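Chemist: The data blocks that follow each hold one structure.
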Structure 1
Amino acid sequence: MALHDCSLATLHTLHPNRKPSTIMMTTAPMIAIDHVSKIYNSNGSAVTALHDVSLDIAPGEFISLIGPSGCGKSTLMRLIGDLDQPSNGTIMVRNKTPERARLDRDYGIVFQAPVLYDWRSVQKNVELPLEVMGRAPADRHARAHAMLKLVGLQDFGDSYPWQLSGGMQQRVSIARALAFAPSILLMDEPFGALDEITRERMQAELLSIWGGAETDTTVIFVTHSIPEAVFLSDRVVVMSPRPGRIENVVTINLPRPRDIVTRESPRFFELVTEVRESLRES
């Protein structure tokens with residue numbers, strides 16, 4: 001599969017409200033995946049989860065990975081985040097190995113289930129990674145409060161996770177993941193457990209956060225939802241059934257900012273159909 005490059009002009013068209021320098025700082029990709037395969041040993045048998053995957057991801061780009069269950073979407077994200085290692089091929093993150101990028105705290109991670117500590121307040125949950133990093137109490141308090149304000153929860157800092165709705169808990173998780181200003185946000189089906197209306201609201205809020213002045217983050221987003229992938233992304237990476245391969249990369253040429261009008265536009269439905277057809281052909 002050939003690499004799918006995004007030009008600066010294309011990305012600026014997709015992000016009219018963001019300065020070109022915040023989308024692509026250099027010609028080098030933020031993430032370079034080169035002929036990566038992953039083989040697991042299952043009960044003495046070799047199982048190929050990913051086969052010969054290559055992809056370049058630009059700084060500040062929003063990429064969704066979509067495909068049938070077991071196609072390797074989450075595996076690819078784990079390899080990018082140094083939560084697992086490839087069997088073949090290479091991954092470079094900001095011209096570093098994934099391990100070095102992890103040690104440099106280039107990653108923020110949000111999972112489907114919000115991993116929050118019920119005995120810590122919302123404010124203290126967001127402060128946690130800064131506390132681990134040894135940041136001064138005043139600094140981490142100010143940063144956590146700023147992130148809660150970014151996700152619209154500045155009035156809930158003294159609340160506890162169990163007092164919040166599922167959507168609010170996920171916003172706390174996003175605030176915590178952004179607290180230490182990571183270059184890359186890895187999101188593994190973060191809205192999969194939410195009802196449809198809450199899910200659409202969270203999608204809009206995520207785009208608002210991602211496009212905000214305080215963040216300049218590359219997002220890798222795993223989802224099973226075609227409309228979600230199209231609404232959020234600059235490009236949708238369509239993966240085949242196991243062994244997972246990249247079957248197609250669909251450029252989402254919808255203007256930003258996106259809203260309910262976007263979802264009702266003819267072009268939105270055309271792109272949803274294009275992604276769906278790619279999945280059927282995989």
Structure 2
Amino acid sequence: MLKKWVTQFWDSLVINEIRQNFKMHSAICLLSVVPIRASFTHKSEQVSQMLFGETCQIIERKMEWFKVRTDYDDYEGWVQRVQLKELAKKDHDACLQQVGIALEIASNATSTESSIPILLGSSLPQFDGINFKVLKEKFIYNGQSVQNEQQLNSAFIEKIALKFLNAPYMWGGRSPFGIDCSGFTQIIFKCIGIQLKRDAYQQAEAGVVVDFIQSAELGDLAFFHNDEGKIIHVGMVLKDQKIIHASGRVRIDTLDHYGIFDAEKKKYSHQLKIIKRVL
């Protein structure tokens with residue numbers, strides 16, 4: 001009797017382990033862009049976004065919502081279940097292979113079954129330059145793209161940044177149709193194969209310090225603080241002491257050792273904290 005009980009006990013452990021191995025703990029965004037929220041309700045604040053092709057880990061399930069941790073920047077928040085596609089481990093691993101990055105503001109990807117707008121900065125899994133694949137579905141993407149590898153060319157990074165010019169500011173946004181300051185710099189650097197964290201204060205931990213404003217170069221990141229000294233804003237340095245940043249909209253302003261000077265309002269809008277070089 002004892003032997004039978006022990007056998008059943010071990011069998012149940014093995015079955016549970018098999019179930020856990022097959023349980024889907026990952027997901028992928030197969031829509032153009034979806035909000036990541038602070039809580040599991042549509043009324044909750046948008047804290048970030050996932051773009052097409054980006055993957056995440058599912059760390060909690062509650063009603064119609066997943067709490068996720070994004071693979072790209074480890075950001076946590078809640079996404080509606082129907083806006084993600086769950087993945088088995090082997091499919092999740094495949095989606096991280098040979099990833100291309102879309103460089104068009106918006107361009108359609110088509111398959112025999114569907115068509116979807118792909119936004120600038122989106123990920124194209126298993127990409128060969130024209131075709132990409134998600135699960136068993138193959139898509140054709142005819143827009144400009146780059147493989148997910150470092151493209152450390154100053155003209156290239158400036159070209160990507162300028163594509164966002166006049167994009168509207170949106171808290172938590174990461175797309176050309178609504179973007180915040182750190183989402184802007186993160187996506188620019190994603191396009192050149194450099195990973196940055198999501199928030200400005202986190203991005204300030206990357207790279208090396210540029211001691212003088214006169215030594216700043218195209219592609220450096222400038223960080224700005226509030227009256228308490230907390231980093232609250234970031235932008236990318238351009239040539240001739242200019243900066244491109246998301247504030248109201250993506251715009252170009254003058255940068256000096258005090259901060260950002262808003263020519264329209266004829267006053268400084270942001271106080272300079274530090275400049276970092278990550279290229």
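Throughout, read-outs are computed from the coordinates displayed, never taken from laboratory work. Note that the structure is a prediction, hence the values are computed from the model and not measured. Cβ atoms are built from the backbone, for glycine too; each structure is taken alone.
Chemist: Ranked on distance in nm of label points 7 Å out along Cα→Cβ at positions 99 and 219, which label among 1, 2 comes first with the largest value?
Modeler: 1
Chemist: Starting from the value -10500: which structure in 1, 2 was helix-only ellipticity at 222 nm (-39500 (n - 2.57) for each DSSP H run of 4 or more, over all residues; to 500) calculated from?
Modeler: Value -10500 for helix-only ellipticity at 222 nm (-39500 (n - 2.57) for each DSSP H run of 4 or more, over all residues; to 500) corresponds to 1 out of 1, 2.
Chemist: For the read-out mean count of other Cβ atoms within 10 Å over residues 131-138, a value of 15.9 was computed from one structure; give its label from 1, 2.
Modeler: Answer by label: 2.
Chemist: For which of 1, 2 does semi-axes √(5λ) of the Cα gyration tensor in Å, calculated from the coordinates, equal 40, 22, 17?
Modeler: It must be structure 2, since only it matches.
Chemist: Okay, next question. For FRET efficiency 1/(1 + (r/R0)^6) of positions 43 and 267 (r between Cβ atoms, R0 = 30 Å, to 0.05), find whichever of 1, 2 sits highest and give me its label.
Modeler: 2
Chemist: For relative contact order in percent (Cα under 8 Å, 6 or more apart), which structure out of 1, 2 has the highest calculated value?
Modeler: 1
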